[in-house]
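No lab work stands behind these numbers, since they all come straight from the coordinates. Note that the coordinates shown come from a computational prediction; the quantities given were computed from them, not determined experimentally. Cβ atoms are built from the backbone, for glycine too; each structure is taken alone.
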Structure P
Amino acid sequence: MEAILTQAKPTSTLPLSKRLKLSTHAAHERVDKAIMALSPFTSLEGYKRFLTVQYQFQRHTAPLYEQADLCEWMERLEQRCRFNAVKLDAKDLSVNEDELNISLASPPSIDSLAAALGWLYVNEGSNLGAAFLLKYATQLGLSANFGARHLAPSDSGRGLHWRYFIAQLDAVPLSSEQEEQALQGAREAFKFVEALALKNS
């Protein structure tokens, strides 16, 4: 992963966050369908399948939240990591971490800081959309304090939490080539989650 980004003006006039949204729309829809195919909220067994996907994705992205250069560009980035919350959820439901690792798909490499931004975009966006998931989880007796901690909003609320992330994302100086790396990183992230969901279904 390179240490610095090239400070060059990208050719696109759209902010990176908008390009990411447009570029990953179809992939996002495929992931949504793959996740719901797990029947995550019809039973605790279904929810555990969903939790396995979340564990494996959060495990793969957790190192990004401690990456020095990324933390320099994104204030309090390390506080956004949800891997520990997922591990606590697994413990709440008596799911052994060894079980969560059994079906781990071969994770793609994240070999540049620009690509890492795309992965972070996907992960942070999933938290924004977790409000209705948490609502469904409560029907299984779960909550933001038990079993569904990783779906809980931040203290500042989902909307503000997301907007603050996007503002910082769009402020990172990227060349046109690096923006493409970020877009590809986001597509790879969605592809990885879809593969995890299909493997655990």
Structure Q
Amino acid sequence: MEPLISVVVCAWNEELYIQTCIRSLLNQKIEAPFEIILVNDGSTDSTLKVMENYRDIEMVKIKSNVRNMGIGYTSNVGIRMAHGRYVVRVDADDYVSEYFLQTLFLAMNDVVTHKAVSCDYHLVSKNGEIIGRRSFPDAPIACGIMFEKEALINIGLYNDDLRVFEERELLERFIRSYKMLNLPISLYRYRMHEANTSRATLN
């Protein structure tokens, strides 16, 4: 059965966290078929080795860049591989609630005038402890948004030429053309740790 949802996970040197991310996706409570697309962005640690542990799972697809190309290019690789009508990106060092996909999927089908659905999120420590909660409209992030794939294609996907602010630039282009709905429920876990202390919201 063809997947209705494609989850794209881009990873660069995320050996410490990517297993938690993948397991949270495999544990989704959803009846609709979905696929998990893992894209290794030229990692120099054991990220790819961790990915390979899941290769035999039918819903998991793996792709690897020869060298580090950046989040925009790598996200486009995953989106172009996607067979689903909807696409959602989850960062490799983050993880999601077991009802993440189901909740966003139902909202996408209920509100046909919107081409994307986001949700609120919790900030978590490197050990997974909850340290705060954020509202997406007040502090938007680029992950945890379910897009209609055709709408993403229509706006030209990510700008491959950008190596900074590529996520913000995509979101700005998207909302100029399409409506986005936010669900005021925290379904995404946004991890803060030493390697990404510069991670910031898109404001």
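Of note:
- Answer label among P, Q for the case where distance in nm of label points 7 Å out along Cα→Cβ at positions 119 and 143, calculated from the coordinates, equals 1.4: Q
- Top of P, Q by relative contact order in percent (Cα under 8 Å, 6 or more apart), largest first: P
- Structures P, Q were shown, and mean count of other Cβ atoms within 10 Å over residues 175-182 at 14.1 was computed from Q.
- Distance in nm of label points 7 Å out along Cα→Cβ at positions 47 and 63 derived as 3.2 - corresponding label from P, Q: P
- Structure responsible for -7500, with helix-only ellipticity at 222 nm (-39500 (n - 2.57) for each DSSP H run of 4 or more, over all residues; to 500) calculated and labels P, Q on offer: Q
- For 3.3 (distance in nm of label points 7 Å out along Cα→Cβ at positions 23 and 111, calculated) the corresponding structure among P, Q: Q
- Origin of the value 15.5, 43, where Rg and Dmax of the Cα atoms in Å was derived from one of P, Q: Q
- Set P, Q, criterion distance in nm of label points 7 Å out along Cα→Cβ at positions 31 and 55: the highest-scoring structure is Q.
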